[in-house]
Structure I
Amino acid sequence: MAEQLSAAQRHKLKRFIEVLEKPRGRNTELVTVYVPAGYELTKVIQQLAQEQGTATNIKSTTTRKNVLSGLERMIQHLRLYDKTPPHGLAAFSGNVAEQEGQQDVGVWSIEPPMELKIRIYRCDKQFILEPLQEMLEVHELYGLIVMDRRDASLATLKGKLITTLVETRSSVPGKFKAGGQSAARFARIREGEALAFYKKVADYAKDQFLHLNLKGLLIGGPGPNKHEFVDGGFLTGDLAKKVIAVKDLSYTGDFGLQELLERCQDVLAAEEVAKEKVLVNDFLKRLATSPGSACYGKDETLRLLKMGTIDIVLLSESTDDKLIDEFEAIAVQFGTRVELISADTREGAQLQQIGGIAGMLRYEVQDA
């Protein structure tokens with residue numbers, strides 16, 4: 001799936017899945033229904049009605065009762081819809097009572113944030129959640145290389161997470177003469193060591209990246225070395241085609257990887273990580289230069305949100321679910337955007353340090 005979910009969509013879907021992961025049936029009595037986009041709900045309801053007839057033959061009285069109750073609740077629920085939602089529908093029903101012999105038949109449904117293309121009807125001991133779980137996966141993967149003549153780091157970027165794969169150093173000597181060697185000979189030695197190092201980095205890139213389905217390769221570093229590496233034909237043809245950005249950096253190592261990510265926001269504009277960086281940095285800039293246009297903390301942000309003065313609310317994903325729901329319910333009344341910020345990034349950590357809740361105002365408020 002090329003489409004990626006927003007932070008708010010991911011959070012909502014994740015919470016929905018967490019609720020449905022808990023129930024367990026004593027037999028195959030929990031009902032799962034997936035209706036693909038464009039499929040007629042009436043056909044699904046007809047199929048479930050036929051399954052009711054089949055279920056009457058189940059020998060176990062308890063299982064028969066639970067399956068029939070689950071199917072009936074599902075049919076009643078689906079009849080509430082005039083037609084299949086644009087992305088399709090995932091619905092679940094069944095007896096979720098913790099004690100055997102009791103009945104607590106529940107029903108849940110969600111219009112997925114991505115289009116459903118499969119049709120499923122199944123009775124099992126647990127709800128079938130894999131199609132929804134697949135939507136939570138981040139499928140776009142990038143390769144990162146930061147380097148100069150002395151150091152190189154290779155990493156992957158998946159979603160918001162940078163994972164370092166390899167760190168290596170070269171044998172290129174420093175810029176000094178020793179042992180009476182001529183300047184020309186010393187320069188040739190340094191150049192030869194540099195070329196050997198570029199080949200070494202390219203070999204690591206081949207080993208680490210070639211088997212991955214990378215969307216792109218981002219390369220950066222101080223000085224001209226990264227251009228010598230890219231333009232020198234050291235990368236295999238398949239990886240060379242993946243290079244989508246070469247950026248000037250001030251650092252190598254972990255700081256260089258973070259800097260490369262920041263410098264590549266233009267090419268990663270569709271990635272949620274770039275969006276989050278822009279949002280949090282915009283908030284921090286406002287806080288530093290015009291404090292009246294920004295706020296933070298639960299009470300102050302909630303107060304200004306209820307006044308309709310906040311344009312964008314930033315909430316850490318670690319914020320309590322009930323509090324997130326409260327903010328979203330108020331925000332929708334004033335056309336305020338709510339953005340959930342991952343706790344895994346540097347910007348997410350900065351937001352958490354001030355309470356995990358902040359806002360950017362539509363106009364300056366002197367007592368903000």
Structure II
Amino acid sequence: MIISNIIPYPVWCGHRNLLVVKVETECGLYGWGEAGLSSRELAVVGAVEHFREFLIGKNASNIEAIWQELYRGQYFEGGRVITAAISAIDIALWDIAGKRFQVPVYELLGGKYRNEIPCFATSVARMDETLAEDVLRLAKEGWRVIRATNGDGPNHDGTYDARSNLALAAEALADTRSQLDSEIVLGIDMHHRLSVAEAASFCQKMPQGTIDFLEEPIRQETPEAYQALRRMTDVPFAIGEEWSSKWQARPYIEQGLTSFARIDVCNIGGLTEAKKVAAMAEVHYIDVMPHDPLGPICTAVTNHLCTAIPNLAWTEIANYSPDKTDHDRLFEGRPVDKNGIFPIPDSVGIGVEANESLLKEKSFEFWEAPRRYKTDSSFTNW
């Protein structure tokens with residue numbers, strides 16, 4: 001089980017680049033992983049290639065020891081580029097372990113805790129009367145948990161006027177809730193665009209009980225900002241997709257700043273770190289609500305985590321980008337939901353195999369996230 005090579009493949013796939021990583025061993029077993037730092041894939045490739053230089057010759061079975069060396073081996077520990085690279089390598093090592101013992105990876109995480117994995121759907125309808133129409137459509141299709149997105153606002157020129165958009169969103173969500181069965185869970189993702197005052201004002205504009213969770217209203221660099229926002233509203237928060245270690249997750253979990261832990265397995269440090277953060281959340285009676293907008297390997301490994309932990313709410317499914325043509329060409333065993341439910345995986349390892357010959361033919365395409373500007377032309381968050 002000696003590592004013989006590590007190969008990163010940054011490739012354009014559908015509407016974004018994916019960074020998949022292959023770890024090979026001298027005995028012939030190999031594993032696939034995926035990194036999640038979208039639009040900074042080449043930076044992560046550099047970290048993976050650096051790690052490769054001292055990982056070759058190490059025992060692929062020593063997953064925890066390798067994780068610690070990757071994270072703590074340099075003077076400046078951590079950082080999102082580093083942990084995205086660690087995530088891909090860590091996931092590939094778990095894939096190798098499952099293949100070695102001929103079991104699905106969740107068997108190595110403690111076994112199956114549930115018989116199916118519930119998902120939530122996302123409506124990308126604009127914040128007007130079409131939101132209620134689209135959410136009701138999803139509800140009729142059988143979705144019980146639906147997330148709205150604040151979208152780009154009424155303008156199409158890249159500007160974002162928070163105050164006018166929040167007024168529209170509050171009105172649209174209240175109208176949607178009035179037409180929706182009360183047992184349907186309704187949330188909204190703000191993509192950390194707001195200030196503390198804007199987020200508090202938004203919550204106060206809606207009747208109590210309109211939404212069941214508010215996702216990423218502000219940036220996550222400062223837990224104290226979330227403490228201030230927490231004092232201003234009782235709406236549950238869904239926070240965590242930006243976490244890149246257990247240390248970043250700790251204040252949000254221990255201080256009760258999130259009600260749903262949005263763990264991203266491909267950014268937080270792989271399965272090794274994700275399992276620890278999920279356990280930390282369990283101690284505080286916080287459910288995990290994984291972040292999964294990436295490729296089939298990300299979805300597969302997220303499903304293994306969901307299978308093995310007791311505190312799962314729902315996992316993300318990218319129903320807002322339904323064209324999976326490239327995913328089906330490049331990957332075998334892609335997880336497919338059935339009416340909003342992922343079946344428990346039964347293939348050995350992670351369960352997804354990449355077509356390496358096709359990956360070699362694909363190219364990386366430079367892509368940047370959309371830029372957003374306030375009405376005075378100053379830069380704001382995407």
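List of remarks:
- Among I, II, which structure scores highest (criterion: volume of the Cα convex hull per residue in Å³): I
- If mean projected area of the Cα convex hull in nm², for residues 77-236 alone is computed and equals 13.0, the structure in I, II: II
- Given 4.8 for distance in nm of label points 7 Å out along Cα→Cβ at positions 13 and 149, calculated: source structure among I, II: I
- Which of I, II leads on relative contact order in percent (Cα under 8 Å, 6 or more apart), largest value: II
- Among I, II, structure where mean count of other Cβ atoms within 10 Å over residues 21-28 as derived comes to 18.2: II
- Parent structure of the calculated result 32, given that percent of Cα pairs over 26 Å apart, for residues 189-356 alone is the read-out and I, II the choices: II
Bear in mind that the values in this text are calculations on the coordinates, not laboratory data. Remember, predicted model here, so these are calculated numbers, not experimental data. Cβ atoms are built from the backbone, for glycine too; each structure is taken alone.
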